[in-house]
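Since every read-out is calculated from the coordinates, none of them should be taken as a lab result. Quick caveat, the model's predicted, so the values are computed rather than measured. Cβ atoms are built from the backbone, for glycine too; each structure is taken alone.
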Structure 1
Amino acid sequence: MTIIFMGTPAFAVPSLQAMHETYGVDLVITQPDKPVGRKKKMQPSAVKTYAVKSKIPLLQPRKVSDIKAFITTMKPDLIITAAYGQFLPESILKTARIDTLNVHGSLLPHLRGGAPIQRAIERGDKQTGVTIMKMVKKMDAGPIYAKASTEIHDDTTASALFERLSQLGAELLKKTVPSIIDGSLQPTPQDESQVSYAPNLTREEEALDLTKPAVDLDRKIRAFDQNPGTHITVDNTRIKVLKAQLIPTDNSHKAGEVITHAKSGPVIQTKQDGLQLLMIKPAGKQAMSAKDYLNGAGRTLFKVGKVLV
């Protein structure tokens with residue numbers, strides 16, 4: 001059994017580990033190292049770190065099509081992908097003798113695309129999950145082998161949901177692959193009438209619009225908590241909002257108005273209800289509680305009665 005695994009972030013590691021411990025992975029393909037931080041230090045992907053530690057042969061092509069000939073010579077039985085980050089050309093999809101599979105972080109056909117976990121939280125979905133699907137040329141459109149679901153709670157963050165779904169995906173993959181190998185499980189086509197999409201997050205979405213309802217802002221903060229984060233700008237000072245919570249109000253104040261300095265941090269009126277800041281990161285400073293920030297510069301920036309929009 002020859003298996004090629006393609007993946008990049010931490011989400012993919014449990015699936016890689018499950019396949020390697022069960023069958024032995026013959027090749028890992030991941031994205032090239034990327035510069036991180038102010039010093040632009042090159043950092044390997046989580047998948048590369050696991051592959052190196054486990055002594056699995058590794059390739060990091062800038063374009064996976066560049067190593068098509070090498071993949072073909074390996075004559076893989078299975079190609080398995082999980083958050084790899086590149087589209088696979090049809091010529092590579094067809095090289096696997098048994099099948100090319102993908103571990104996707106949503107209950108397809110819902111939330112096809114690059115940010116299904118974050119968008120599920122942002123949309124206010126109460127349930128999401130993982131799907132094992134047959135890969136086809138069209139994005140996340142292949143027939144489905146198996147799905148497993150989990151709940152999204154009112155305090156669920158993207159980072160916590162990534163971890164939960166990464167484990168769920170590995171468990172489902174390990175359970176499903178034997179039946180795919182022996183041919184006893186056949187995939188079911190997706191219902192195209194139920195398709196929704198989860199586009200990648202953009203930098204333009206980081207800014208919190210205080211004229212929107214607090215429930216929407218709270219969801220965005222939790223959805224964007226891992227990357228790229230969210231922020232508000234007060235007197236030309238950008239403040240990252242790491243954690244907040246909805247506070248019911250009588251909505252008698254203007255949207256964007258600081259209505260009180262509560263015990264845990266300032267409460268800002270929105271279109272509907274208040275948003276209380278709990279953890280923040282002012283520009284050039286370390287993350288801190290909003291309560292501590294109010295004891296310093298924050299008391300002026302978040303003066304009660306001040307309108308921030």
Structure 2
Amino acid sequence: MTRFAYVNGRYETHSSATVSIEDRGYQFADGIYEVVAVWHGCAIDLVGHMDRLERSMNEVQFPSPPLRRALGIIAQEVVRLNRVRTGILYIQINRGTAPRNHPFPGEGVKCSVVMTARHGLGPSASDVDNGVSLKIQEDQRWKRRDIKTIGLLPNVLTKQAAKAAGAFEALLVDPDGTITESSAANVWLVDKDGTLVTRPLGPEILGGITRSRVMTIAQDTGRPVREAIFTLEDVFAAREVFLTGTTTFVLPVTNVDDTVIANGHPGEVACDLRDRYQAFLDSHDPRTSWHVA
């Protein structure tokens with residue numbers, strides 16, 4: 001089936017879609033992005049993704065960023081053209097096209113906008129049933145991880161190192177020994193008292209949309225949640241460890257390097273939260289899920 005992309009005002013086939021050689025996203029990774037889950041034709045937490053997209057654009061000082069409502073209309077059309085019922089929508093916005101020079105380009109340069117969509121969402125049944133393993137890696141990313149930038153080379157290298165070691169993901173550790181997140185998901189643990197713990201928001205981590213949603217689900221069901229900095233020792237002593245993310249949902253972790261977490265099986269809390277998150281996905285209405293207000 002032919003795939004379609006939106007590029008700077010035009011819907012084109014993937015084979016013909018291009019951006020300028022002097023696009024600042026290509027030259028400097030001067031851009032930001034979002035990945036939105038599409039579930040049974042519904043956009044999941046689209047308002048949250050748009051809020052974060054606007055925040056990222058403001059943080060990197062994009063002049064006159066694209067209007068939110070226009071982005072919502074384009075997003076729905078890209079998903080429709082690609083006939084995606086369950087999959088992901090990818091949105092990338094770069095500072096624009098200008099002769100290569102480190103300072104921001106002058107007035108009149110418009111942001112570049114690219115959107116694509118593809119089929120397939122969520123981890124495999126095997127990963128859900130058995131849990132996944134993490135490979136400890138030093139976090140070598142820049143100091144503004146709260147901005148969802150397209151400059152992902154450190155994430156790529158740590159993810160590849162995890163894959164080469166036979167692990168599902170990297171567990172990123174700062175020089176002070178504290179856990180930040182994984183290369184593409186937020187990290188949670190359940191401590192010995194049954195409290196869910198995840199790192200507080202700040203420049204050290206990306207504020208995950210699924211992280212926020214799962215936190216709300218947990219609190220609504222009476223589970224204690226605490227945002228706190230934690231270490232590898234806390235991970236190894238945890239009753240459970242799990243990941244949250246747009247494409248991972250709620251995914252149990254059973255091994256970190258050579259250490260088995262608890263009894264080596266997906267934990268009760270993670271499984272319950274995953275079921276509740278699944279119910280949240282199923283609750284969406286395609287008539288309203290694309291609203292971006």
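With relative contact order in percent (Cα under 8 Å, 6 or more apart) coming out at 13, pick the structure among 1, 2 it was computed from. Clearly, the read-out refers to 1. When Kirkwood radius over Cα pairs in Å is computed across structures 1, 2, the figure 21.2 traces back to 1. Out of 1, 2, choose the structure whose coordinates give distance in nm of label points 7 Å out along Cα→Cβ at positions 156 and 188 equal to 2.1 when calculated. This value belongs to structure 1. FRET efficiency 1/(1 + (r/R0)^6) of positions 108 and 164 (r between Cβ atoms, R0 = 41 Å, to 0.05) was computed and gave 1.00; which structure, 1, 2, did it come from? Only structure 1 yields this read-out.
Each of the structures 1, 2 was assessed by distance in nm of label points 7 Å out along Cα→Cβ at positions 12 and 252; the largest value belongs to 1. Given a value of 23.8 for mean count of other Cβ atoms within 10 Å over residues 116-123, calculated from one of 1, 2, which structure does it belong to? Label of the source structure: 1.
Taking 16.6 as the value of mean count of other Cβ atoms within 10 Å over residues 68-75 derived from one of the structures shown (1, 2), identify that structure. Derived from the structure labelled 2. From which structure (1, 2) was Rg and Dmax of the Cα atoms in Å, for residues 148-195 alone calculated, if the value obtained is 12.6, 38? The read-out comes from structure 2. Across the set 1, 2, mean count of other Cβ atoms within 10 Å over residues 4-11 reaches its highest value in structure 1.
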